[in-house]
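*Asks:* Structures given as C-alpha cells follow.
Each reported figure results from applying straightforward, stated rules to the coordinates on display, with no laboratory input. It should be emphasised that the depicted structure is a prediction, and the values quoted were computed from it without experimental measurement. Cβ atoms are built from the backbone, for glycine too; each structure is taken alone.
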Structure 1
C-alpha cells in the first residue's frame with residue numbers, strides 16, 4: 001500500500017500575491033492523479049518545501065483583538081472580490097518579507113482598524129484556512145489594543161469598515177444571517193461565552 005505523495009509540481013499562473021499549480025501525485029493505490037493548488041509561495045519556495053524538506057513559512061496573521069477600554073471585540077466588514085459582497089472578518093494581513101508575525105500584527109492592526117497594539121496575549125502558528133484548495137497558513141494572534149477605530153490608514157484597494165462589538169452584539173451578529181468568515185464565526189461564539197476572559201493566557 002502506497003501513501004499519497006506529490007511527484008511533480010507545474011506552475012499554471014503566477015502573480016504577485018497568488019500562484020496556481022498543477023500537482024501530479026500518486027495516490028495510495030499507486031495511481032497517478034492531478035490536483036490544483038493555490039499558494040502564496042513562488043515555485044522555488046514551494047518545490048523546496050515539498051521535495052527537499054524546505055522550511056514552511058507562515059503566510060499571514062489573523063488578529064483576534066480585544067479593545068482595552070471597552071472590553072469589546074474588534075471586527076471588520078470588508079468587501080471581498082470573490083464574493084462580490086461584504087463579509088464580517090477579523091483583521092488580517094500577509095507577512096511581508098523580513099517581517100515577523102509580531103511586526104505584521106502591529107502594522108495590520110493599525111492599517112485596517114486605526115487601533116494601536118498594547119500587548120500580544122498568545123499566538124498559535126501554522127493554522128490552515130482551506131487545506132483542500134491551498135497551503136496558505138496563518139498565525140492566529142490574540143492581543144489587547146487601544147485607541148479609536150479609524151479608516152484613515154487603509155490602502156487604496158481596501159474597502160473596510162472597522163468596529164467594536166460587545167458580547168450582546170456578537171450574539172446578534174451570529175444570528176443575523178450575514179456573511180461571516182469561519183474564523184470570525186468561531187471567535188464570536190467563544191467571545192459570547194467567555195467575554196474578555198478569552199484574552200488571558
Structure 2
C-alpha cells in the first residue's frame with residue numbers, strides 16, 4: 001500500500017502528538033483542522049501561542065501564571081493573606097476557585113517530588129513558599145497536593161519544613177465523592193473519609 005507523505009503536514013502532526021493526551025489520530029484531526037483555517041486565522045493562532053509563550057511567567061509572590069508582576073489573586077487586597085493553599089499545578093487553582101468557597105491565597109509548586117522522574121525539591125517552587133511564610137504574616141498553610149504517592153510525599157516534606165516556623169499546616173480532607181457508592185470506593189478513600197468525618 002503506497003504511503004502519502006507531505007513533510008510540512010507530517011511535522012505538524014508530530015508537533016500535535018507531543019501534546020499531552022493527544023494520540024496520532026487526534027493529532028491528524030488537529031493538523032487537518034489547522035490546514036483548513038484561512039491565512040489570517042492561522043496567523044492569529046500562531047500569534048496567540050507566541051504571545052502566551054513570551055508574556056506569561058510566574059507570579060513573583062505565589063508562582064501562579066500571570067502576564068503581570070503579580071497574578072490577579074495576589075493583587076486582590078480582599079483575599080485573606082494569612083492563609084496559603086499549596087497546589088501542584090496552576091489548573092488546581094482554577095478548580096478551587098470554581099467552588100467560590102476559598103477567599104485566601106495560593107502557592108503553586110509546579111509539580112511534585114518524584115525521584116523516579118528525576119524531580120527533587122529544588123526543581124519545585126518550595127523556597128518561594130518558605131520565604132512567604134518567613135515574613136510572619138502567614139498563620140495557616142493548607143496542603144492541597146493530589147492524593148497520589150508523589151503528592152503525599154511532597155505534602156509531608158513541605159509540612160516538615162514548615163512546622164519549625166510555627167505555622168499551622170493542614171491537609172485537604174479526602175473521601176467519598178458526591179453521588180458515589182460506598183461499595184465502589186477503595187480502602188484508602190474509605191479510611192480517609194472516616195478520618196475526615198465531620199458533625200452534621
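*Asks:* With Cα Rg over 2.2 N^0.38 Å as the yardstick, tell me which of 1, 2 scores highest.
*Replies:* Largest calculated value belongs to 2.
*Asks:* Next question. Quick check: 10.0 is what I get for mean count of other Cβ atoms within 10 Å over residues 36-43, calculated from one of 1, 2. Which structure matches?
*Replies:* 2
*Asks:* For which of 1, 2 does mean projected area of the Cα convex hull in nm², for residues 52-123 alone, calculated from the coordinates, equal 5.8? Don't skip to the end; give the middle numbers.
*Replies:* On the way: 1: 6.6; 2: 5.8.
Traced to structure 2.
*Asks:* Between structures 1, 2, where is relative contact order in percent (Cα under 8 Å, 6 or more apart) highest?
*Replies:* 1
*Asks:* From which structure (1, 2) was helix-only ellipticity at 222 nm (-39500 (n - 2.57) for each DSSP H run of 4 or more, over all residues; to 500) calculated, if the value obtained is -6500?
*Replies:* Matching structure: 1.
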